[in-house]
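Structures given as structure tokens follow.
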Structure I
Amino acid sequence: MENILSNIEELLQNISGFLWGLPMIILLLGTHIFLTFRLKVPQRKLFTAIKLSVKKEEGSTGDVSPFAALATALAATIGTGNIVGVATAISLGGPGAVLWCWLTGIFGMSTKYAESFVGIKYRIKTEDGKMLGGPMYALEKGLKQKWLGTLFALLTAIAAFGIGNSVQANAISENICELVPFNSLGTKIIVGILLSAIVGIVIIGGVKSISKICTRLVPFMALFYILGCIYILIVNYQYIIPAIQWICADAFSGSAVGGGAAGGGIILVARYGIARGLFSNEAGMGSEPIVAAAAQTRNPARQALVSSSGVFWDTVVICAMTGLVIVTTLLDKPELANENGILTKKVFETIPYIGMPLLSFGMLTFAFSTILGWCYYGERSIEYLLGKRSLRYYRLAWVIVVFIGCVMSLGVVWSFAEIMNALMAIPNLIAVLFLSNLIARETNYYVWKKNLHEHNDQFTH
């Protein structure tokens with residue numbers, strides 16, 4: 001059995017390596033950079049986006065508030081990629097992966113804006129009054145390519161079980177097992193049963209139930225984690241400048257830390273940095289537009305800006321802080337370079353008394369909220385494919401996979417997640433690139449000509 005799992009893991013790693021080769025790096029980062037300039041650098045509207053995210057919309061059509069939609073999206077994106085993913089990127093690609101991850105976030109704000117814009121613009125209103133949208137609707141109604149919309153929805157429905165479910169459930173299970181004296185398969189089974197039950201109770205209520213939990217959970221979980229990072233950076237203050245210098249220099253050379261493919265060069269370090277960046281902020285993947293389409297908004301540009309701010313919080317702040325914390329600690333304690341998979345754990349152990357509880361709280365809440373957020377993405381995709389009646393079966397499958405994820409091999413789960421990320425990104429990027437003229441034209445009207453407050457009900461059909 002172990003040999004079979006090992007062969008499967010090796011096969012998935014090879015597929016992931018192929019998909020995340022130079023072509024994907026060029027496609028993803030190239031789209032980020034192209035849209036940044038094509039849309040006249042929408043990152044300049046960051047503070048406006050943050051303001052819109054907490055401002056109540058009056059007289060707008062939608063199921064949840066702009067902040068609730070953002071919180072649900074952040075719940076789905078702020079997960080193990082921010083903690084384990086960054087550490088893995090540094091271990092395998094080198095400290096320079098942090099810079100590539102950060103750059104993916106900076107430029108990725110434009111792609112997140114663009115994909116959310118078309119996801120909202122082409123959303124539909126169902127018979128029971130709910131708003132449905134996302135890349136599948138943009139591909140069908142905007143590009144008139146329903147088969148691509150179907151492909152995206154199929155990939156998302158499947159991918160959700162990896163990136164948003166089994167990866168996160170696995171992280172929760174492993175984390176809890178480290179906290180209890182009985183670390184065994186039996187413990188993982190108990191965790192799987194309890195976690196499955198809790199998730200099942202929440203997701204029955206649909207987007208309003210999920211967004212309600214996420215709105216309350218996300219601010220606190222992010223705040224506690226950031227405070228822990230700030231403490232470590234204060235302790236390691238003398239290493240901050242050297243760490244930044246090391247990260248910048250290594251980004252264009254590549255020297256993996258602790259057992260990775262040392263000397264792999266810029267392609268290797270960029271591959272891990274960009275892959276983990278996408279896994280973390282999901283810019284270009286097309287996931288967040290699905291929940292952004294449910295938001296109460298006057299026009300597509302408003303919520304698209306709100307969505308773009310999520311990349312800032314997720315990657316530019318949290319991932320960057322995680323990377324800086326790890327690299328400064330490595331400069332202070334070089335022996336930790338050989339820890340690989342438990343690198344983040346060793347770093348947080350440097351915080352007296354509360355270090356491990358703080359990391360555990362972050363891991364548990366980040367992963368749990370991601371399971372909830374991605375369940376919504378998967379549901380909307382399966383509803384697009386098979387109709388509303390299919391939701392009960394998808395939810396049942398979701399709960400079962402939560403349990404399975406608690407006892408699976410982490411290597412298999414991570415590789416599967418990376419493969420699904422790449423496959424989802426391709427049809428979504430096709431949509432934003434081919435609709436870029438429309439996005440640019442309407443962005444110029446709404447954003448740069450200052451018509452953000454204008455109502456536009458065209459997307460209610």
Structure II
Amino acid sequence: MELLKFNNTFAKLGEKFFTKVSPKGLSDPCLVDINMAALNMLGISSEKIDTKAEIPLWLMSLCSGNELPKGCDPLAMVYSGHQFGGYSPELGDGRGMLIGEAEGPLGKWDIHLKGAGKTPYSRFGDGRSVLRSTIREYLCSEAMHALGINTTRALSIFSNDEPVHRERIERAALLVRLARSHIRFGSFEYFHHTHQYKSVKKLADYIIIQHFPIFKEKDDRYLQMFRGIVHKTAEMIAKWQSVGFSHGVMNTDNMSILGETLDYGPFGFMDSYNPNFICNHSDSYGRYSFKNQPSIGLWNCNALATALTSLLDSGQLKLVLDEYQPVFLNTLLKLYRQKLGLEDTAENDQNLIDELLRILEVNKIDYTIFFRRLCFFKSKGNHKHLKELFINQNALDGWIKKYQDRLLAEPKNEEERKNKMIQHNPKYILRNYMAEIAIQKAEDDRDYTEISRILKLLQSPHEENPECEEYAKHPPEWSKKITVSCSS
């Protein structure tokens with residue numbers, strides 16, 4: 001098995017952009033899980049790895065932070081950001097390190113160690129991750145990818161017996177994260193608000209060369225870069241809304257310039273449809289509630305626009321910002337049409353969608369279960385499979401009649417429509433209680449099999465999986481007591 005070839009182009013920007021660091025690996029590391037799909041993505045064949053014991057030593061050393069391959073150049077990136085609306089002037093990688101970039105069959109990937117020890121940006125922290133939070137990110141980033149949402153990926157989790165003090169004493173863990181880029185909105189904010197305008201330009205030039213090369217010879221390349229960021233952000237958040245995902249901490253330092261879902265902390269998928277859903281126990285005022293995510297996305301793009309005023313005039317920036325809402329709304333409407341099995345467009349489609357969501361909200365209907373059952377809708381059926389979700393079984397009657405009428409205009413037959421809808425309505429999502437079960441087994445019994453089981457399930461969320469059927473049912477009553485916060 002060949003060693004990955006590493007480089008670190010970000011390190012060539014100069015030390016205004018980062019601080020050189022060395023990871024503090026885990027002593028006596030234990031492999032919790034490794035993601036075979038991510039291995040293949042990097043061009044490392046997983047065919048011969050039937051058990052964790054067969055993982056090569058060099059890969060074990062890399063993923064536990066103990067020995068980095070040639071070409072790695074570990075660093076902690078500096079950035080700032082707006083956190084819950086207030087500006088924090090210097091944040092940076094407090095428990096993460098960009099060790100380099102590796103080329104795979106699907107392109108170049110940042111390799112990032114999360115939980116590899118203190119950096120100059122750790123403030124009073126220890127630079128460690130805990131097993132609980134790494135399991136959540138490991139599972140959710142793969143779940144999001146399988147749902148077609150741009151996201152960072154996770155390669156592996158290692159842990160050991162090192163005590164880490166949070167609200168309680170927990171075990172240390174290290175996550176290897178993969179991303180197209182770890183540059184954030186806050187990266188630009190840091191240089192703008194410290195009046196380092198040459199560094200703003202240098203960072204923009206780097207991003208264009210690395211990620212928007214089609215624009216590098218254009219006179220309006222900075223405008224096109226900003227347009228690309230705004231559009232990708234709007235599309236990403238539309239996809240979040242379509243699957244009922246809430247990020248929980250949409251600070252500008254958690255916003256990727258490539259529209260990738262970044263920094264999984266107190267995330268949550270909705271159970272019952274509730275626009276006011278708040279997944280983050282720390283979010284007392286609901287700034288990052290589910291319904292606010294689209295407007296916060298635009299707010300964050302405005303913060304980025306301010307940070308680019310040394311490159312672009314305010315009129316140009318405003319024109320691009322005005323494109324955010326149409327991109328978001330058009331993307332979300334397209335996604336809901338797919339969820340409803342509507343191939344053609346009709347003038348009243350938005351009204352049909354809005355009415356359905358109001359019904360789900362008023363009747364507290366599970367969002368994922370309802371749309372999955374809708375895949376099996378038959379125009380002339382009795383719709384019992386939908387109605388039994390409601391206490392008032394007549395609540396959906398009026399909408400069903402409108403939906404039946406709308407389907408008359410569709411070209412596909414019911415079987416074709418069902419098959420297409422299944423691919424847009426997952427049967428399985430990462431509900432918090434599923435992650436909690438995996439976490440408890442890992443923490444209490446050092447049993448990591450549920451992590452592997454759930455990972456495999458979430459990598460095919462639209463497929464039937466009789467062995468995991470319990471995870472497609474309504475969540476248990478005890479799951480309502482689960483809380484997640486910024487420390488999660």
Structure III
Amino acid sequence: MVMNWPVLGMLPGVLFQIPRIYDFVTEALEAENMTGCFIGPWLSGTDILLTVDPVNIQYILSSNFVNYPKGKKFNKIFEFLGDGIFNVDSGLWEDMRNSSHAIFSHQDFQSFSVSTSVSKLSQGLVPILDNAVEKHILVDLQDLFQRFLFDTSSTLMAGYDPKSLSVEMPKVEFADAMDGVADAMFYRHLKPAFLWSIQSWIGVGIEKKMRRGLDVFDQMLGKIISAKREEIKNHGIHDSKGEAMDVLTYYMTIDTTKYKHLKPSNDKFIRDTILGLVIAARDTTSSALTWFFWLLSKNPEAMTKIRQEINKKMPKFDPADLDKLVYLDGAVCETLRLYPSVPFNHKSPAKPDVLPSGHKVDKNWRVVIPIYSLGRMKSVWGDDAEDFRPERWISDSGMLRQESSYKFLAFNAGPRTCLGKRLTFLQMKTVAVEIIRNYDIKVVEGHKPKPVPSVLLRMQHGLKVSVTKI
């Protein structure tokens with residue numbers, strides 16, 4: 001991949017490539033037949049095996065799942081997630097997954113999700129877009145989508161609407177906090193643990209942003225959790241009359257005889273659980289929507305086809321009709337293939353192993369699956385892998401084509417497959433229908449979005465657009 005220096009390993013060459021790290025890794029893995037190694041500095045514990053080979057991916061995420069837990073190294077890097085579902089293994093993970101599946105798959109919760117999104121569109125996003133049309137001002141779609149998803153995800157997960165999406169555009173501390181934490185997580189993969197641990201203890205550099213971010217999370221969630229406990233104490237559980245229940249209320253009142261590893265009375269456990277879910281709902285979907293509209297701006301024919309499909313199959317908004325929008329589904333899948341919201345997956349082997357490709361995995365190594373690179377592998381997707389082509393997801397009979405989750409990894413695969421896939425598609429398609437039906441969106445001339453080196457794939461300078469009514 002790059003030159004392996006004495007003592008320093010490959011780190012100098014990789015640091016030079018940081019501004020274009022995603023494309024650099026893609027090129028390296030294409031040249032290395034989909035699997036290669038990063039050798040970190042001597043005794044730093046940062047050696048990594050990278051693979052985008054679907055056969056290896058299936059083996060790691062499914063066939064030999066028990067040997068590839070999140071592990072101690074992952075937990076240390078992502079310590080801010082605590083005992084949330086994305087950070088734990090074994091019995092606790094099983095209980096969290098089963099309990100999360102129970103609420104996310106419930107029809108009432110999915111209806112709650114749609115109604116929350118529709119309400120936030122009409123009362124938040126539409127007034128901002130109309131204001132931009134009237135006053136001929138530019139808007140940053142990435143910022144709007146982050147605000148939209150922050151409000152809706154906080155409502156769904158915590159029963160709390162921060163009302164960050166308004167014409168006044170109030171400052172959102174959570175957004176700055178999340179950016180700082182996500183960026184620090186990325187660099188922790190490359191730095192020796194002792195170095196970033198010292199920086200965190202002293203409070204310097206990007207670790208200082210990390211600490212500030214965690215303070216914001218703790219203060220916000222501390223207030224929400226305290227208020228929710230008081231509300232439940234005084235008024236009971238709100239869904240007793242058939243009203244939708246937010247996830248925070250659900251976990252605070254969960255049946256511990258059924259889920260023995262969960263700790264509903266422990267505020268830290270509740271904090272970890274809700275924080276992970278809010279981040280997953282806010283940052284992944286807002287990222288996907290931002291890249292979706294960027295890709296459509298570069299592919300006006302696809303935009304025209306989506307608009308025609310919406311007008312033909314969904315003349316009036318009805319959530320039940322969202323599944324009829326097959327071309328829109330294909331465009332969403334194509335966006336997530338090229339710009340997955342979480343650009344890489346990280347595992348730590350429990351014991352030494354040999355992958356199906358023949359590559360040896362040392363117990364002290366980390367295994368990373370670069371999902372961004374996987375979506376661009378010509379050896380996986382064909383010579384047009386770099387092209388945005390929603391048609392690749394549509395069968396000859398006009399139905400949505402299902403691809404193997406081991407080559408389309410936007411929602412993970414195997415036992416840890418993302419529980420929020422259905423929710424993501426519902427929210428993305430609801431927003432897309434509202435905007436595409438009513439507005440023309442044009443990216444400002446000369447704007448070239450660049451992904452930030454981070455654990456979440458956001459645009460470095462946002463997505464500035466002009467808006468006109470159709």
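FYI, it's all coordinate maths here, none of it is from the lab. Because the structure is predicted, anything quoted here is derived from the model rather than measured. Cβ atoms are built from the backbone, for glycine too; each structure is taken alone.
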Across I, II, III, mean count of other Cβ atoms within 10 Å over residues 83-90 reaches its greatest value in structure I
Ranking I, II, III by mean count of other Cβ atoms within 10 Å over residues 283-290, the structure that comes out highest: I
Can you say which of I, II, III returns -16000 when helix-only ellipticity at 222 nm (-39500 (n - 2.57) for each DSSP H run of 4 or more, over all residues; to 500) is computed? III
Thinking only about relative contact order in percent (Cα under 8 Å, 6 or more apart), which of I, II, III has the largest value? I
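Using mean count of other Cβ atoms within 10 Å over residues 163-170 for the comparison, can you identify which of I, II, III gives the largest number?
I
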